[in-house]
Structure I
Amino acid sequence: MHRCSVVIAVMIAATSAVAADTMQPLAGATAVTPRVSGYGELYLGGLRFVGDDYTTRAGGGAASLNIPFAQRWNLQGDLTYDRIWGHYSPLYDTRGAIHMYYRDADSFAAGLFATYTSFGIADDVTAYNYAVGPEAQLYLGNLTLYGQASVGQLTINSFHGDQWGVRAVARYFPRKNLRLDGEIAFKRTDYGMNEDVFGVAVQAMYRFDETPWSLFGRYEFERTKVETFAGDTRANKFVIGLRASFGSETLFDEDRNGATMDTYRPASVINTK
């Protein structure tokens, strides 16, 4: 686990150093001819609950496809898989999401999204949830600000809990192929008592020039609190990953013209504690 965090720290430091003298604005040539684009990615790392002596393994992947139509309208589909395993029994989720939105690559994007997630917990447990809501991005030169809100429902066997959540993301591009992210999210599930999940994350991604390949490192912290229980559950997750993109020339181009939307992926996979 310590090796994983060291790798992330080295990658962030190295890419930041390379970019230190190249902070020129990237906007001005963001709008391009609409085209189909997307990416696939895989990651591997570890997750550790605060107060626990064990680090469990974490891994997963994602695929995303964006299809522009009617000039500035876009339809994006996502498929993600996240899993934790090792010291504890395996826990995983498979999520599908769809986004329909209007985008002006020089100023903003806005639309609606919907997600459906199926959870693997145990042979005798059926768990899934869905969520829908608005989302928008604001483009400010090298900076992208992204906000989402959602309502939905979590189902475990015959039990249902109403959910709502909000999420905010900032993406900064020191260079066209260097992306730095900060993310904050909150979700509440009401099933007679409130379960609150608060998450923050930071990420650095670097794409090799004139190639489809990117490397990324990500750290996530997540706090889960059930109102009738004393204390809370806290988790730290570190991962490194590889992304392959198509239909985009750079990470900045992908953000402003390609598959730019995403959804919150809990560090501990499912929040039912």
Structure II
Amino acid sequence: MRLGAHVSTAGGLEKAVDRALAMGAEAIQVFGSSPQSWAFREVPEAQVEAFREKLTTSGVHPVFLHAIYLVNLGSPAAENLSKSVQALVNYTVLAGRIGARGVIFHAGSHRGAGYEGIFKQTVQAIESVLAASPAGVELLMENSAGMGQHIGSRFQEIGQIIKAVGSERLKVCLDTEHAFAAGYNVADRQGIQEAMAEFDREIGLDRLVAVHANDAKVPLGSGVDRHENIGEGHIGEAGFEVIMAHPAFRDVPFLLEVPGVDGGGPDKPNLDRLKAIRARLSRL
């Protein structure tokens, strides 16, 4: 189990590797552009080469891109749907260039149409993205917290989309806070067993290739997406021991998306907490 974090690319893509090493991250997630904008500029080849060279010498792996937050495959607006597909294609192409395993994305919201109302549209959009993406690059659908009309808070919904797309390149990133907020008690030994049994039944554990490791500011089943630092929320350090001890996560990288001790995002103190849990579990 490799432990890492989302890191900033400010100053150039290769700076992300320096930041990863400074906090002791073993795997990383980055944005390829501003997460709140449709605008996308090609990353200069010199930055790509510098990034790949630093990755090779640092031993940091795997690498994931996180898609922009504007992506909504359930959008009723044709323009926004087209922009969403293009944004994901831009990111998968970049992932291929920088040697990233894949692109993690939020499917978006059905905007009141209901899951069944946007199911076919979402499947077709993902198929379009994969058809225009480099071979070998994966798409990782992230589970949602259940807030509002978001798609994919239940494993059954994600599994249905994956089965309909029918591609081995469509995988899953499990967010611990989102799962907890959606009513999966991953902080409890029986709860994690039940949750991962459902995941295996509806999706397949072979599809799980990344975890967003986030504690929860909100109680179980709240449906609210609010991340907290490791050990400071409703999941707690004991809950992360339960999660990390489950065999489904043995070879899956954990990526922090927490507020940070000083509010600056994922940091060394949070990563050290995960490493301490991993060390304790290794002695059992």
Structure III
Amino acid sequence: MNDPAQARIAALRARYEALRAEGQAFGEFDARVAAAARIPRDIPSASLRLETIVPAGWYWHGRVPAGTCLRLDNPRGTPGLSCLFWNAADPSERFCATDTVKVQWTAGIGRGRLLLSDMGRVLASIVEDTCGRHDLLLGAGPPRVDDDGTSPLEARNGAENLALAAAKLGLGARDLHAPVTFFAPVRCGADQRFAWASGATLAETYLDLHAEMDLLAAVSNVPHPLAPAGSVAEDVRICLWRPQRADISGFCRDATSEAGRAFARTRAYLAESKGGGDERGI
């Protein structure tokens, strides 16, 4: 190959394939994550900073300081909990579903994975997850519009809930983006169609997100658009708690080289901006 441009393309392609092979070595990832200590369901009362119930069909919004864990507890199996996240210091940096998938080489997020921003930095690490069935691709659904052109408050859907929660945080339409929906067992079948996986257990599952920088969060408790007909939302519990164990998300950082690079970018940003978080707003 004598064409320098073609040679460079071939080299970059080979580099990409090597990174993909390493990034999709899920056996190694699984082994590293399995070796990390688990987080029990019961949170010590001394660690709790906030505990609240999000009723079926409603939403929650709040600040999650760096170093705090956000617990999403689904005791009755609500079929989908859509979430948006922003950098509290600069909300123009927000959760990016596409980068979260692309950088980690998988749409199957769960324990040990990261929620990445559109700046390639780590917003939160998934330090515990007893469900493992979440959706990064389909969103919360479009706003409901009735025949008269209105969208009744008593029947808000996920997108409307997230818009209202964002507004309570001082954010507007330009700050809305594609959410992650936890407790949503959506899979793409051989026919290349997305469908709700039957037989998935959602009840009595929970998930802990460790904030790697100060975050703003919005949560909508409305069934996922692909939830089976007749599915209804159930009350969920949200907790903010401070882990006592140092470096609780270290196993997420060390699980893959991509994660290590994302954490390095985050550390550099926080050092430059003198970030690191505090407990204001709790």
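Observations on the model:
- Highest-scoring label, criterion being Cα Rg over 2.2 N^0.38 Å, for residues 131-170 alone, among I, II, III: I
- Parent structure of the calculated result -3000, given that helix-only ellipticity at 222 nm (-39500 (n - 2.57) for each DSSP H run of 4 or more, over all residues; to 500) is the read-out and I, II, III the choices: I
Where a number appears in this text, it was derived from the coordinates with a stated rule and is not lab data. The structure displayed is predicted, hence computed values, not measured ones.
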